[in-house]
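Novice: Following this line, the structures themselves.
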Structure P
Amino acid sequence: MSERGLLLVVSAPSGAGKTTLCRLLIERLSFRFSVSHTTRPPRPGEVHGRDYYFVSRPEFESLVQEGAFLEWAEVHGHLYGTSVAEVERALSGEEDLLLDIDVQGASQVRRKLGAQAVFVFILPPSLEELERRLRSRGTEDEETLARRLARAREEIRFAPWFDYVVVNDEVERAFEDLAAIIRAERCRPARALP
């Protein structure tokens, strides 16, 4: 058995169901979630160290200067970053790590780690369904919704750049597609042979 864990990078436009699928990966396939740093305030129910490491903008910028992030980006006015140490800890052992990051962050990880990571893009079944999902949340005003939909169109253009694309038209089927990708990746000689 290989001594390196599987690093799975999952990206999707807001509303595609990425968070639900990532939770299933953690629950059913024992992936460890990579806890990102962010400058945004916690949402109700979010816990520091479990959901995110909530830091101030000056703290975040200091970490950037120290080279502490594998990837980082500004999204909707807030900074988000993945710790190099977090990824190295996972990949140095037999632990599988899940990075739930945007397209911009995935691009940075691809440049730095290449084939050491597996990149999956989650697509909604259609832009109309994506808009319906975002509206049903009831958490955004029209301006924010329009911005998220415009960003989704941009992000979807990058789908061919990923190793795999999973259409989330039905959660269980999409999860089974993800599980099949993981099974196939674990069979690659670099991971399966001692």
Structure Q
Amino acid sequence: MRIILASASPRRLEMLNQCDLSFDVIPAHIDESIHEHEPLKTYVTRMANEKNQVVFNQYPHSCVISADTIVVLNDELFGKPIDDQDAFRMLKKLSGQTHQVMTAMVIQSSSFKEEVLSVTNVKMTSLCDEDILAYINTQEPMDKAGAYAIQGKAGWMIEKIEGDFYTVVGLPLNQCMSILRKNQVVDLQKAQ
């Protein structure tokens, strides 16, 4: 069965490549606006579902994997920064705090559809303005929810996590592979 990753995220692509999966990348382009008074868990799950449905409608005989990741601190959504000042604002607020990273994932084929919402607590160390500015100058924060990449140059900023590391990167990999195996989309023994 053809597997499609409905995401342009290079991190999600890299994670699936680690599993030696054969898949195509077909990003879904949707309106990612949040609805007024929409709970953040509902929002991130809706985004993953909408991305999946757009691609699945085009390729109904495939298995489509989609995901959406948000960073949340005190019920405030931290998406991808729009510019350097926005990245600074986010990192300043996250500095010294424990926040949540929520990744919703949807996997759908003609025979099944499964949703996962994975939440990981992340404690960021206290950062001085110079640390934040130096990190922003690397340009790494610019396409990341919460303006940082735990697997990249921001790794040293993370004091501890409670939960799944890959959820923070953008795809709960263990749960993804478990769903694919359980539904006989992939057989890891054959892939090795």
Structure R
Amino acid sequence: MSFDAHKAVTESAERHERVSQGERLVPLAAAIIAVLAALATLFAQHRSISALSVKNDSILAQARSLDLYNYYQARRTRFTVYSALLAAGTPNDPAARKHLQDAAAVENRASAQTLESAKQFESTSEHEQDRSENILQSFETLEVATTLFEIAIVFVSISALSQARLLLYLAGGMTAFGIAFLITGLLQAH
């Protein structure tokens, strides 16, 4: 029994010595590329969630802007009706005329403030829409990086099985492009 264990240890040591440095680098390369793929996936998912969140903020700001534009129109309509009644001389009573003039002045001032608020929300909506598009482009770039890393892992695995060095070099090139896309994608959203 001890003879078999000694033989197994000896054979294992001999196999270990036969493994070249290049063959030891293949599993290490696959592991490093897998970590890069995981990081690219993590960043891509974060960008995806961020893009949706910012897009939601844009939609909410646009809805608020539309509400305020409608409110502005209602105030302008009231101002126009009050002004038309005053121009027609409909209220004969001086107190009623004064009340109508005051109401028209309030509607005129308030409608200007409402219009300004609506424009601010519209501007915010446009800004958030642009920001969402920028984050979405970053997401897409990170997805390309992830795909390149995943294909590189497959090439490294095939290289390990087939002993084809060309696939290992191709995987290295794809990894380099993947790193370039990863860096570009990370910088795009800022």
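Derivation of every value follows stated rules applied to the coordinates shown; laboratory data play no part. Quick caveat, the model's predicted, so the values are computed rather than measured. Cβ atoms are built from the backbone, for glycine too; each structure is taken alone.
Novice: Taking FRET efficiency 1/(1 + (r/R0)^6) of positions 91 and 139 (r between Cβ atoms, R0 = 41 Å, to 0.05) from the coordinates of each of P, Q, R, which one would give 1.00?
Specialist: Q
Novice: Can you tell which of P, Q, R yields -0.50, -0.71, -0.83, -1.52 when log10 I(q)/I(0) by the Debye sum over Cα atoms at q = 0.11, 0.13, 0.14, 0.19 Å⁻¹ is derived from it?
Specialist: This value belongs to structure P.
Novice: A value of -10000 was computed for helix-only ellipticity at 222 nm (-39500 (n - 2.57) for each DSSP H run of 4 or more, over all residues; to 500); which of P, Q, R is the source structure?
Specialist: The value was obtained from structure Q.
Novice: Taking distance in nm of label points 7 Å out along Cα→Cβ at positions 67 and 171 for each of P, Q, R, which is largest?
Specialist: Across P, Q, R, distance in nm of label points 7 Å out along Cα→Cβ at positions 67 and 171 peaks for R.
Novice: Once distance in nm of label points 7 Å out along Cα→Cβ at positions 35 and 179 is calculated for every structure in P, Q, R, which label goes with the largest value?
Specialist: Checked P, Q, R; max of distance in nm of label points 7 Å out along Cα→Cβ at positions 35 and 179 sits with P.
Novice: Taking distance in nm of label points 7 Å out along Cα→Cβ at positions 59 and 75 as the quantity of interest, name the structure among P, Q, R where it is greatest.
Specialist: Between P, Q, R, the highest calculated value is found for Q.
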